[in-house]
1. A value of -16000 was computed for helix-only ellipticity at 222 nm (-39500 (n - 2.57) for each DSSP H run of 4 or more, over all residues; to 500); which of I, II is the source structure?
2. Matching task: 0.85 is the computed value of FRET efficiency 1/(1 + (r/R0)^6) of positions 79 and 119 (r between Cβ atoms, R0 = 25 Å, to 0.05). Pick the structure from I, II.
3. Hey, distance in nm of label points 7 Å out along Cα→Cβ at positions 127 and 143 derived from one of I, II reads 2.6; which structure?
4. Out of I, II, which one gives 33 for relative contact order in percent (Cα under 8 Å, 6 or more apart) as computed from the coordinates?
5. Ranked on mean count of other Cβ atoms within 10 Å over residues 87-94, which label among I, II comes first with the largest value?
Structure I
Amino acid sequence: MAQKILVRAAAILLALAAAPAAADAERARELASTLCVACHGVDGNSVSPAFPKLAGLQPEYLAKQLVEYVDGRRTSDSMTPIVASISREDITPLALYFAAQKPSPGQPGDARLAEQGRRLFVDGNPDAGVPACMGCHLEDGSGNPRYPRLAGQHREYVLEQMRQFREGARTNDRGRVMRTLASRMTEAEMKAVAEYIAGM
C-alpha cells in the first residue's frame, strides 16, 4: 500500500516538473473559486486562522498533501469531502495555481514570545534534541520542494499541526521528522515557534 502511494506521489511530481506554466489554469481557478475559496480564499490567503495559507507554497508539497488526502494518508474532517470532488488530473493544476499566488505578509504579534520562537527556529534546543527549524525550512521560512514554506503561516494552524504531529494524529511527515521533533518540544516552545513563524 505504502509503495503504491509513493509511486502515485512520484507520478504527480513528475507531472509537475513537465507541466507547462499555464497548465489548465482556468480549471484550477474554477476549482479554487468554488471548492477552495471558503477555507483558503481564491488566492490561497485564508483569513481564518484554522485553515492554512496555500499561496506561495511549493507545488511539490501541495501535490503531495493532495495525493495523501485522496489516498487517506492525511485526514481532515473538512478536507475529506472536498478531495472527493476532485480528480487526480486536478491535483497538478491546483498545486501550480496556489504555488503561483503571492502570499500575504506575516502578522506580528507578541514580540517577546516571537523572539523566543526565533531562537528555537534558528538554533533549536540541543539539550532536548530539537534541531533548528531552519535546517529544513530555511532561515527565512521560505522552504524548499521537500519542506514547505512556513513564513507568515497562521500561528493557530502551525500550533495545531505541531500538536497533531506530537500526538500522532498526523503521520504524513517525511521520515517521522516532525513527529520526533514535536514529541521533544514543550507546549510553550511550540507556541513560541508558531508566534515567530506567523510574523515572518
Structure II
Amino acid sequence: MSFEKDKYILAKCVLNEELCKVTSNYAMFQKKNKFSTDNQVPGIHSVYGDPLMESILLLMQPKIEEYTNKKLIPVCSYYRVYLNGSILDDHIDRPACEISASITLGYNYTNKEGDYIWPLHLYVNGEKKHFRCDVGDALIYKGYELVHGRDLLNAGNDSYHIQLFLHYVDSDGSYTEYKFDKRNCIGINP
C-alpha cells in the first residue's frame, strides 16, 4: 500500500494508550466545563486549536511524515466528542486539510458488545470503504481529495466516541500558505 497512490493509509497504535486516556479524560472534562459546538455536527462538543491537541499535532508530525513519505507543515487540530445518534455527513475538507490524520482517542458504547468500533468511511475509486480505528489508531488520508464521513452512531444512550483530527499540508505542495491555518503560531484561536 502506498499513501501517494492510494491516498490513505491505516496506521495502528500511533498514540499510546496512556496518552489516549489522558486526552480522552481531558476532552470529557472540557465538554463539561467549556461546551462548544460546530455547524458540521451540531449539538456535540467540538474544539478547534485546543493547546493540548495542538501539542499532539506537533508531536505526531514526524510519524505522519513517515507514513506519507512527505515533509509536512502543521495546520491545525480539531477534536469532537460524538454522542449516540451522531452522523458525520460525507464531505471533503478545505485545502488547509490537505493531509489529515483521524485518531481515535477513546469511546464507550453502552449497547454494543464484542469488537464493534464506529467506522470512518472513505470513498476510494468510487467504492465506500469502512475503517475501524481502535484507540490510538489513525486513518491518514488526503482530506482535500477523498470524500469521507461516518454513518449513524447507534451504540446506546450515554455512548460517546472521541476523535482527534490533525491537519497538515505538503511543504512541497500548493497549499503552504495555510501554515498554522494562517495564525501567528500553533496553539492559539484565530
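We did not get these values from a lab; they are worked out from the coordinates using the rules stated. Source: prediction; values computed, not measured. Cβ atoms are built from the backbone, for glycine too; each structure is taken alone.
1. I
2. Structure II accounts for this read-out.
3. II
4. Of the options listed, only II reproduces it.
5. Once mean count of other Cβ atoms within 10 Å over residues 87-94 is worked out for each structure, I has the highest.
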